[in-house]
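Visitor: Presented below are the structures under discussion, each in the form of C-alpha cells.
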Structure I
Amino acid sequence: MAHVVVGLGNPGAEYRDTRHNVGQRVLDLLAQMLKRPWHREGQTLVAQGQWRGERIHLIKPLAFMNVSGPVVARSLHRIGATPSDLILVYDDIDLPLGAVRMRMKGSHGGHNGVRSVIETLGTSDVRRVKVGIGRPDRKEDVADHVLTTFARDELPVVDAAVAEAAERVLGLLAERARAG
C-alpha cells in the first residue's frame with residue numbers, strides 16, 4: 001500500500017515562508033521526523049521513507065498552487081497510487097491562525113490549489129489536513145494575505161499548528177494501515 005502526502009504551496013525561495021506554503025512546512029517537519037532527505041523527481045520534491053512498516057511518499061509540487069493538480073496526478077500515477085491513497089496538506093484562510101482541521105472529502109472551499117487537484121483527479125474524495133492562516137479584514141486583501149510571511153509573534157502558534165498537522169497526518173496513515 002502506498003501512502004502519498006502532498007503539501008500544497010508555491011515554488012521558489014520567495015514563497016517558502018509565506019502563509020500559502022504552510023502545507024509544505026508540515027511536509028518539511030514530516031521529512032525531518034522520518035529522517036529522509038528531499039530529492040527532485042520531475043516537477044516535485046520527494047522524500048520517501050517508512051513509517052510503522054508502511055511506505056510513505058512526501059511530495060511538494062514545484063508548480064504554482066493554482067495549477068498543482070496535474071503534478072499531483074502525475075505523481076500518483078508514477079507511484080501507482082490512487083486518490084484514496086492521498087492526503088493533501090494546505091493552508092485554510094477560513095480557519096483561525098493555528099487551527100488544524102481534517103476532512104475526508106468535500107468541496108475545494110474556494111482554495112484554488114485544492115480546486116486544481118479535485119478537477120484533475122475527478123474526485124473530491126480526498127483526505128485533507130488544513131492549517132488555519134487567518135483571514136484579513138478586507139476581502140480584497142486575500143491575495144496579498146496568503147503571500148505574506150507570518151509575523152514574528154505568530155510563529156509560535158504556526159509552529160505548534162505545523163506540529164499538530166504532522167501528527168494528524170500520521171494519525172490518518174495509521175488509521176488507513178489498520179483498515180487496509
Structure II
Amino acid sequence: MITSNDFKTGMTIILDGNIFQVVEFLHVKPGKGSAFVRTKLKNINTGNTVEKTFRAGEKVEQAILERRDMQYLYSDGQDYTFMDNDNFEQLALPKATVGENNILYLKEGMNISVLMHGSEILGVDLPPHVELEVVDTPPSEKGNTASGGTKPATLETGAQVQVPFFVDIGTRIRVDTRTNTYLDRA
C-alpha cells in the first residue's frame with residue numbers, strides 16, 4: 001500500500017479492481033480545509049483517462065508490473081506472435097492487447113517489452129525510437145528543401161509520418177513511437 005502523497009508520473013495503482021497509470025498529479029493545499037491530490041489516471045486495459053481527487057495521505061494499492069523482454073516474430077492477421085528472450089516460449093497476443101499504434105511500428109525481429117500483472121498480460125511497450133525505411137513519399141522538387149516544410153511518407157511497416165522535404169524513398173529514418181513524429185535520418 002502507498003499513500004496519495006507518494007504518487008509519481010508513470011506509477012501504477014489498483015483502483016476499483018482496475019489497473020491505472022498516473023499520467024499527471026498535483027498536490028493542492030488550499031488556504032482553508034485539508035490538502036488533496038488531483039490526478040489524471042489512464043486505465044491500462046481500456047486506455048481511457050479519468051480524473052480523480054484523493055485526500056492527502058489516502059492509501060491505495062500499488063500495482064507491481066513485470067516487464068518481460070520479447071522478440072516480435074510474425075503476425076497471422078489476427079494474432080501477433082512474440083518469443084520470450086529468456087526461455088524461448090512463444091506467446092500469441094490479439095491486436096487489441098498489442099495496441100493499434102504499436103502495430104504500426106512492429107517489425108519482425110524487433111525487441112519489445114510485454115507488460116504483465118501476475119499472469120495477466122496488459123500490453124506491449126515499444127522502444128521509444130525505431131529505425132525504419134521510407135518506402136513511399138512524393139519526390140523532392142529542386143529548391144523546396146531549403147525552405148523547410150514537410151511531406152507525408154509511408155514506412156516499411158505501413159506507418160505514415162510527416163518528414164522533411166529532403167527525405168527520399170529508401171532513406172532510413174528514426175521515428176518517435178510515442179508521438180508518431182520524425183526525429184532524424186538513421
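Laboratory data are not the source of any read-out in this text; all were calculated from the coordinates shown. What you see is a predicted model, and the numbers here were worked out from it, not measured in a lab. Cβ atoms are built from the backbone, for glycine too; each structure is taken alone.
Visitor: For relative contact order in percent (Cα under 8 Å, 6 or more apart), which of the structures I, II scores highest? Intermediate values should be presented prior to the final figure.
Guide: Details: I: 26; II: 14.
When relative contact order in percent (Cα under 8 Å, 6 or more apart) is calculated for I, II, structure I comes out on top.
Visitor: So, one more: Out of I, II, which structure matches 1.7 when distance in nm of label points 7 Å out along Cα→Cβ at positions 18 and 162 is calculated?
Guide: Comparing all candidates, it corresponds to I.
Visitor: Identify the structure, out of I, II, from whose coordinates Kirkwood radius over Cα pairs in Å, for residues 90-169 alone was calculated to give 13.4.
Guide: Computed on structure I.
Visitor: Where does the value -500 come from, among I, II, when helix-only ellipticity at 222 nm (-39500 (n - 2.57) for each DSSP H run of 4 or more, over all residues; to 500) is the thing being computed?
Guide: Values: I: -11000; II: -500.
Corresponding structure: II.
Visitor: For structures I, II, calculate percent of Cα pairs over 18 Å apart, for residues 34-121 alone and state which one comes out highest.
Guide: Once percent of Cα pairs over 18 Å apart, for residues 34-121 alone is tallied for I, II, the winner is II.
Visitor: I have 13.8 for mean count of other Cβ atoms within 10 Å over residues 58-65, calculated from one of the structures I, II. Which structure is it?
Guide: II
Visitor: Consider the structures I, II: one of them gives 16.0 for Kirkwood radius over Cα pairs in Å as calculated from the coordinates. Say which.
Guide: I
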